[in-house]
Structure 1
Amino acid sequence: MLAVMLTVTLVACDSGESATANYFHQVRAEAVTMTDSYLERRAFPGRVEAPQRIDIGFDARGEVIEVMVDTGDVVIAGETLAMLDSRLLDAERLTVIAQNNESHARLKLVGLELDRQHRLRKQGFSAEQKIDQLLAEKEGLLAQIDRISAMLVSVDRRLEKMILKAPFSGRVAKRFVDPGVVVDAGSSIVRVLQGGSIELHVGVPVELARHLRVGDEQTVVVESMSTSGIILAVNSAVSPATQTIAVKLSLAEQLNGSVLFDGQIARLIVEQKHDVAGFWVPVGSLLGGLRGTWNVMVLATAENTLITEQNKNSTDDGAGSTKTSDKDLYKIVRRNIDVAYINGKRAYIQGEFRGGEKLVVAGVHRLAVNQLVQLEPRK
C-alpha cells in the first residue's frame, strides 16, 4: 500500500514539473507607430477679475443717512447707492433762491422807473442824472443776479455730491458702512464691479508669450467647465516676482448659467506643437530605470528557440498532445527611452524600436529581460 502511494506521488510531481517547465506567460502588446510631432497641453492658473472694480465714496464729509444697496445687488449706471445728510445745503439753497428772487424784483422795479424817466425826458421833466443812476443800478443788479446764479449752481453741485451714484452697471461686491456713520471725503462706501463681461489675468512663461497674439481665441477652464476667451492684451514687461508675462483675456460673465465671481481661479489652456519624432504609448508601459531613466519592454521574435511539447491526458480518449512553436514565442527586450511629455494616460517617448517589435502595454513589472512569453489572445 505504501509503495503504491509513493508511486502515485512521484508521477504527480513529474507531471507538475513538466507543466511548469512548459508554461509561458501571456502578455498584452501593441505595435508602435512613429509620429513627426506632438501637441503639449499646458495649464496656467489665473485670477478672474471684473473689467472695472472700484471702491467709491462721497466727495464731501457728512453723515450717511441711507444706503440703498447691499452686497450682491445688481445696479445700473446712474442708480443711487447712498445719501448724505443735506439739510444744511438745502437751507443754503433756499437762501440763495430768495436772494435771486429779491434781485429780480429790484431789477423789475428799476426797469419800470427807467421807463417812466424816459417818458418824462421826452416831456422835458426828467434829469439825465436820474436816468444814469437808474442805469448804473440796473447794471449792478444784473451783476448781482449773475453772482447769485453762480452761487445756486455751486450749491446744486454740492447737493449732487450728497448722493452717491453707480458709475457703471454691475454688481455690488462689498458694502463698507451703515446709515448713521459720519464719513470723510473719499471714504469707501461700496465696492462696485462692472458687469457684462469679466477678465482673466494670468501669467505665462516668456517663451510661450511670444506666440500669443491679441485677438486670439484660447481655451479657459473654470470649475471643470471649458469656455473660450479672447486675448485682450499681452504685457511687454516681465514680472520681477514670477518672471512671467501677464496676459489678459475677456470671458463671458456667465458659464453654463453660472455667474463667474471676481477673484475666482481659472486656468488658461495652451496647446503648443513640438516638431519632434516619437511614439505615443500608454503610461502603464513605462518602467522606471536607474538614476531617473525610463525603460519600456518590447517583444522580439524568439529565433532558434527550443520547441517544447506538452503531453496532457484527454478526457475523451485519455491521451493527447499540444505543441508550442517558436513562431508563437517572443523574447522580452528592454529599451531605454526618453519621456518628452505625459498627457493623462498617454506618454510621448523617444527611443529606438526595430521593425516587428511590439510594445508591452501592461504588466511590465512582472517581466524579466530575455523571458519567453506568448501574446495574450485578443478578446
Structure 2
Amino acid sequence: MDGLLTLLGDHTVQNVVLGAIFLGVTSGVLGSFAVLRQQSLLGDTLAHAALPGVCLGFLVAGGRELGFILAGALVTAVLAALLMLVLTRRSRLKTDAGLGTALGFSFAVGVVLLTYIQNTGDAAQGGLDSFLFGQAAATLRSDLWIMGGIMVAALALVAAFWKEFKLVTFDPLYAGATGLPVTLLDVVLTTMIALAVVVGLQMVGVVLMASMVIAPAVAARQWVSKLEHMVVAAAGVGVVAGTSGALISALVANLATGPVIVLTASALVLVSILAAPGRGLLWEQLARWRARRTLRGRQVLTTLYELSAEHRDPHYPAERGTLNTFHGLDTRAALARLERRGLVQRVRHMPDEGPHWELTAAGREEARRTLAQLGAAEA
C-alpha cells in the first residue's frame, strides 16, 4: 500500500493516470454510440486516419506541439469519416467497404508523410514516431488541459443532444421522418468519435486506439440494456482499464503503457463476455444445463403418466430400467429430483426386480399440465 501511495505521488505517474482517466471516459461514452450503430470499424478507420493529421500538425508547428498535432489529427480523421459517409451514401458501397477504403487511403497518406518527415531528421527529436504506439510517459500537465478540454466538450455535446443522438442511433428512419437532420447528426456523432480517437493518441497511439474506442463499450453492453446505463458503465470500464494499465506499467519495469491499457480493457471485455448475468457465456451454459435438467424431468414425468394411462392404473409402478431403456439414458438423477419435489415416489414391487416408481397426486396434476402446454404449443 505504501509503495502504491509513493507511486501515485510521482509527478509523471500522476500525469499518466489523469490522462488515462480522460481517455477512458471519452472513449467509453462516445464508443457506445459506435458499437450500437454497428460501426465498430469506425474507430479503427479514424485512428489510422489521424496519422496524416499528426504529421501535418508536426509540419505546421515545426515540432511536437500537442495542440497542433491533435488539431491536425482531428481534421484528417473527420475528413476520412466524411469520405466514408459520401462513399456509402452516394454509391453502392456498404459501410464496411467505405470504412475500409477510407482507412487504407488515409493511412497510406500518413505513412508517406511520416516517411518524408523522418528523412528530414526531425522526427526523432520531436518524438513524432511515438504517436504510432503512444508514449504515455511524455504526457505533460499542459497536455492534460487539452485532453481534459476535449473530454468536457464531448460530454457537453452528448448531454446537449442526448435525445437526438439516441433516436438517430436506434431508429434513423423515424428520426428523419420527424424532421431531424439525420445527416448532420451523423456527421456530429462521427466527429465526436474522432475526438475520442484524438484524446488517446498520446496515451495509446494510432495503432491501438481503435481498441480503446470499442472495448469499454463492448464490455458495458454485456452488463446493461439501456443506453443511459451503457454510457456510464462504458466510461467506468474505460477509467478502470486506463488507471489499472497505467499503474501496472509503472509498477513493472519496461512495460509500455498504451499496450498494457489495451490489454487491461481486453481482459475486462473477456470477463464481461464470460460472466455478465443474463448475457455471459457461462450464464448461457448454466441456463442450457438447467433447461436440460428440467426437460429430462418433464419427459420422465409424462412417460410415467402415459404408462399409467395406458394400463388404466393411476398408481402403475414403472421400473427404472424400463424408463432408462425408453429414454436411452440413466433416469436416476431425474427421478431423484422429481421425488424431492413430491411428484413421484418409490414403491416396493416384486423382490427380484429393480426399483419401481409411481406418480403422486401432485405428479399426475403436473404431468397433465405439462401435456396440455405441449398440446397448446403444437396447436
Check the numbers for Rg/Rh (Cα atoms, Kirkwood Rh) across 1, 2 and tell me which is largest. 1
To which of 1, 2 does the computed value 0.10 (FRET efficiency 1/(1 + (r/R0)^6) of positions 241 and 329 (r between Cβ atoms, R0 = 41 Å, to 0.05)) belong? 1
Value -25500, calculated as helix-only ellipticity at 222 nm (-39500 (n - 2.57) for each DSSP H run of 4 or more, over all residues; to 500), assigned to which of 1, 2: 2
For relative contact order in percent (Cα under 8 Å, 6 or more apart), structure among 1, 2 ranking highest is 1
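Rule-based calculations on the coordinates, nothing more; no lab input. Quick caveat, the model's predicted, so the values are computed rather than measured. Cβ atoms are built from the backbone, for glycine too; each structure is taken alone.
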